[in-house]
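What follows is a set of structures to go through.
All of the numbers you see were taken from the coordinates with simple rules; none came from a lab. Nothing here was measured: the structure is a model prediction, and the numbers come from that model. Cβ atoms are built from the backbone, for glycine too; each structure is taken alone.
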Structure P
Amino acid sequence: MKKSLLLIATMLVLPVTFMGCATSGDLEKMQAQQKLIDAKADQALQDAQAAKTAADAAKVKADDATLRAENAEKAAQERERIADEKAKKADAVFQKSMKK
């Protein structure tokens, strides 16, 4: 009885023990998956860096456009001020000529 019980226990323990061990094929598969994950992570990092570079370039262009717009607005205000002065002078000359 003891021998048959021991034999049955051994027959159950050995397969369970071997099922828990990873084979070299399993390890190679896991390493291949890890390499694939690393490659995807590297690609994602490169894509993120490229996107950041593009965003920085776009910000520089936007800042330049804003500066040009501000300068154009100042120039337009200056031309408007000069035009108003000329209009006032013309009106004054007209009023003076009308008094004669």
Structure Q
Amino acid sequence: MSLWSWVNQPEELKNFKNPLFEANSLVIWPSVAPQSLQLWEGVFLRWNRPSKFQDEAQEEINKIIDYNRLLQEKVNAMRKQLAQLETRDRVQENL
């Protein structure tokens, strides 16, 4: 059994995915300036923390991400509603 066949199992793969990742079609130009570099503690220091706290933190992060998505959907719906109201007002002003 190879390492990758183990890592690619759905129950294991979720432990390695970044839940904050959002796909972006634009080109990303990373900064390699020393002041821009940050240690990815979840990867490089993961063995220094009890897993209980890491699991609790991961659950909290997932809740925040879900809540953020819900709020973003509400914002998009409200923007759409505002645009419709503005269009309706412009039409009424022209009458």
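Structure above, values below:
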quantity	calculated
Structure responsible for 0.95, with FRET efficiency 1/(1 + (r/R0)^6) of positions 4 and 28 (r between Cβ atoms, R0 = 41 Å, to 0.05) calculated and labels P, Q on offer	Q
For helix-only ellipticity at 222 nm (-39500 (n - 2.57) for each DSSP H run of 4 or more, over all residues; to 500) computed as -19500, the structure of P, Q it came from	Q
Ranking P, Q by FRET efficiency 1/(1 + (r/R0)^6) of positions 44 and 60 (r between Cβ atoms, R0 = 25 Å, to 0.05), the structure that comes out highest	Q
Structure from which 94, 14, 5 was derived, semi-axes √(5λ) of the Cα gyration tensor in Å, options P, Q	P
